[in-house]
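Structures are listed in the sections that come next.
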Structure I
Amino acid sequence: MNQETKTCQNCKQDFVIDQEDFNFYEKMKVPPPTFCPLCRAQRRWAFRNERGLYKRKCDFSGKEIFSMYAPDSPVKVYDRDIWLSDVWNPMDYGKDIDWSRPFLPQLLDLWREVPLRCNNVIKGVNSDYVNNATDPKNSYLIFNSNWTEDSMYSNGIDNSKDCVDMSHCDKAEMCYQSFWITSSYKVFYSSQCSESSDLWFCKDCQGCMNCFGCVNLRNKNYCFFNEQCTKEDYEKKLKEYKLYTRGGVEKAWEKALSFWKKFPNKNIQGVKNINSTGSYITHSKNVRDSFLVREGENLRYCQYLQATPSAKDSYDYSNWGEGAELLYEVMISGANVQNIKFSVQTQENTHNAEYTVCCRSCENIFGCVSLRKSQYCILNKQYAKEEYFDMVEKIKKHMNEMPYVDKKGRIYKYGEFFPIEFSPWAYNETIAQEYFPMTKEEATTKGYRWRDVDTKNYVPTVLVGDIPDSIHNVNDSITGEVFECAHKVKCNQGCTKAFRVTNNELNFYKKTNTPLPILCPVCRTAERLKLRLGIKLYERSCMCVGNTDETGVYKNTVAHIHKDSLCGEEFKTGYSPDSGEIVYCEKCYQQEVY
């Protein structure tokens, strides 16, 4: 069998399973999927609240805590230290299998009874307001992070220090309001830059220093909108923009966005890849149809695998990495895990687990919740080794003979990830809403929960028009004020209406001569992520036609191998045909970067 075309039972669109896919499913001993790749990603991401924190009470102590689960979430939540302690035992919740019912609803019952950890943080020092993080230090409101310190208001930030308002960066220091930055220092208002320092409003620059408004540069110094300058001329031009003022920043940002549009984009965003397709893939090998992956190998349909060493030999795996291997239909699992299937938050040296939730350091478990250092368990009940394996095979057969069927008629036999309606979060609390947005009516019609935004009773003491334009006009007393967000809850981005500036944040702005923001942290993140492509890939061809791109906007700087004819090389790219961006194949693009 070379390939097979199937119809997704969710969106009803056709999708193809090729021979390499079948080889992987055979190795993992799982049936082929019945949902298409995008619907599978949407389903997993509905189990990921990446940036939301709530005040609620610990169901053990009654103490008020911060949690990734809202107070009205249908699960029990323990404070992290209590959850990790021996004052309770998740095995006390063990259940026998009821062969008269589908298996997945039985697991859901257990999921609703066994306490979960209030947040997904491993270690952590002076970083109470973070989530989905490993070893954060002195950080505030950072999410999806690993080994980061002294940073604020960022997501997807790893191995970084002293950064504010960053998304998807690795080894960054003293950087601000930028996206997909790697191994760089003092990068501001920029996108897709690496191994660089002192950049302002730059895109896709590598090995550069002291550049402003530049795009597609390599190993350059003192360039202003791609024009080579002397050190003196560069510093004079930079000074003219008055970047310590909001007006200066806004002027530069508008000009940079317009300038970037005039240059070609490489069909795949990333560097040093072998046989890879997707968006934001870097230093990877055989990574296909994936998104936001660093140092991956032999992956397909994977997303957000940024913690290095990353993952390998996995399909349909979202969020984490860090030495993960042989994962399929898994969400938020990592830290040396192996052979995990259909699971959420199964972490830290866990091996051979299926349909598990919030388990760590376990081996050979099936349908379990919140287990620690356990093995041969089903529904949190202990079995002898031989009995365990016999029972697992019996359960798989039972799941096929008596599958769970949701209200829309979608069938969940063995081999399907959890239905979205099993999620402890409302659909609009999760990152599924970011990539697959729905209205409240659409979500509830599909049977998904929806959570209306909590009403904020903040009363701003400083209206947006009165926020100082220049950082030079700001004194320390400003940290006692409540600022009005410029979006005023009209942006449909989860605006919090008002915000404060912390002492550490103000120190950063003064140290970097950066003006105060006029948007709340939630809106700043949403605006920054507009630089990010979506997960969907499009079949396109290179727009290079020899002397120019096919629109005539960009004039090539060198003669290409295809001369004056259309290049026409076909590829997959995250740039949609109606994006308005110039897209070149990698060969044509590489001839134009300089």
Structure II
Amino acid sequence: MSPTSPISTRHGKPLKSILIVALMIGLVYFPALFNNFVNWDDDVHLLQNPFISPFDKNLLYRIFTTTVNHIYIPLTTLSFTVEHHFFGNNPFVYHLDNVLLHISVAVLLVPVALQLGLTLTEGTIAAVIFGLHPMHVESVAWVTERKDVLYAFFYLIGVLLYLKYISLASPTTVHGNKTSNLNLKKSILFLMAIVCGILSALAKPMAVTFPIILGLCDIYRRRPLNWFVLLEKAAIGVWFIPIGWITLQGYAHAPQVAIGTSVLLLAWSLSFYFYKFLAMNYFVLIYKTPHPFSFANPVFLSSLLVVSIVFLLCVLNRKNRLFLFAIAYYLGSIFLVLRWDYLKDLNMVADRFMYLPSVGICLWLGAVFTKLIAGRNQSYKKGPVIVLGVLLILLIFKTHQQILVWKNSVNLWEHQLSFQPQAATALSYNKLAQAYTAEINLLEKLQDKGEGRLTVLEKRLFHKIIRLYQASLAIKPDYTDSLFRLAQIYEATGETDRSRQLLLKVIKYDPRHFDAYFELGQIYLSQGQRDLAFEQFRKAVAVNPGNHDLLRRVNDLGYYPAIEKGR
């Protein structure tokens, strides 16, 4: 056996296992196909993304020269573009593609496991745990997170191709044409692995860790480390620098917290993913960052303890190569999203960040369960089988529950407020109010028939929406989105004075809020104050001169910014 050949050749028939895994995941995720879009980034990435249409000759240029939410994800945006071109905004299609990609990622764990030297049983159990783990629902049932399942798909194909590349026999063991054919095959596999890695990074910049994971595969497969291998990784890494740099420019900043606080936050985020992956107690969109930032805080103290225990386990299990691989894979693929500054990002931690980094842990768990089940002592076999069966039932149940959380915006934000009422509460109230507003088409109904003609249920929701926006503003009085949306409701009910006061507050807190200027102009226009109305329209156009939709709207109301500009 050569140093780089797989440890085990007991592969069996992987196709049957792959089909079983795919069927199981497909059945569990079937309800996700009927989920709707949600009012959290689905608008920015798809519904209101100006770069996905029109489907013309400039499409690729637009997509590959822009970022979305400061993230460079052209391949993900391109996938949305194709779907939008053929199917419009039909949520079924987008959810179907997400589920199919997730199934593909899960079944890829089987051949990856085999290439790493694991048995077919180990790889199958790993794929099932990965595919059915509820922590991954966010990455699948949320359309916006197409970037997770898409980048993971190409990432694992790249890893698989690279493992095949390093498993080939050394050219020195063969002669003549065989040597030439072998070198050609290795070159093709190597180039294909790089291409898949690049495609992965174009789907999500988190894939810039690809060369690190390839290096980890070298070590695990006992590939002799020499200058050629190191230069090989450097040559691969060069391709990822410009892709990662584009996104880094949008997020890079000088740390604004003390070093001690950064250490605590890193320890907490590291341990958080271990805890949530194993505990599976609940999963939400936004988690509250623990306060106060002190070593005396039990949360941070326990986080440091968990990190210390994991380090100790690595030392004690230093001969267990698969366990070390699992931990190293986790660290090597997640370190880019570990946060040290709570002031910069709302999501200090997020379930979706664990999607691909959990692969190593799933492989290790697959090996552990297989070893326990295959133990020589027959009397102890039933225990591990029962435990695995209970785990499977728990995974299915928890994943089904979590899929329903993402069914629509109302479910999502009610769930958020139920389990994390202290995390981004003002935002959650605002988003839930928006969800209820959209659910009953409140603004349209108020404009068409007024509050008095709403049904009993609609009136209840109407007052609930008002209370939610007021609760949001009680927490964050300068929350311009809540102020603006509440102003729209008051305007629709005919309470123009209250609406005008709220719009003036919006402009006070955000002088570049062109929609507030436009709405304020409409109020003045309805009151016959044309000069004041046109002044607001002028300000709206001035702060956003390239907005063609805005220009059309103000022109329709009798204001002609192009003529004014010409003067």
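A few remarks follow.
- Rg and Dmax of the Cα atoms in Å from the coordinates reads 25.0, 80; which among I, II: I
- Label whose coordinates, when distance in nm of label points 7 Å out along Cα→Cβ at positions 111 and 191 is calculated, return 1.9 (choices I, II): II
- Top of I, II by volume of the Cα convex hull per residue in Å³, for residues 391-542 alone, largest first: I
- With respect to distance in nm of label points 7 Å out along Cα→Cβ at positions 95 and 479, the largest value across structures I, II is given by I.
- Computing mean count of other Cβ atoms within 10 Å over residues 295-302 across structures I, II gives 24.2 for structure I.
- Identity of the structure behind 67, 58, 40 (criterion: Cα extents along the principal axes in Å, for residues 39-318 alone, calculated), options I, II: II
- Structure (I, II) behind the derived value -5500 of helix-only ellipticity at 222 nm (-39500 (n - 2.57) for each DSSP H run of 4 or more, over all residues; to 500): I
- Comparison of I, II by FRET efficiency 1/(1 + (r/R0)^6) of positions 47 and 487 (r between Cβ atoms, R0 = 25 Å, to 0.05) - largest value held by: II
- Computed over structures I, II, relative contact order in percent (Cα under 8 Å, 6 or more apart) reaches its largest value in II.
A short reminder: the numbers here are calculations on the coordinates, not readings from a lab. Predicted, not measured: the structure shown is a model, and the values here were computed from it. Cβ atoms are built from the backbone, for glycine too; each structure is taken alone.
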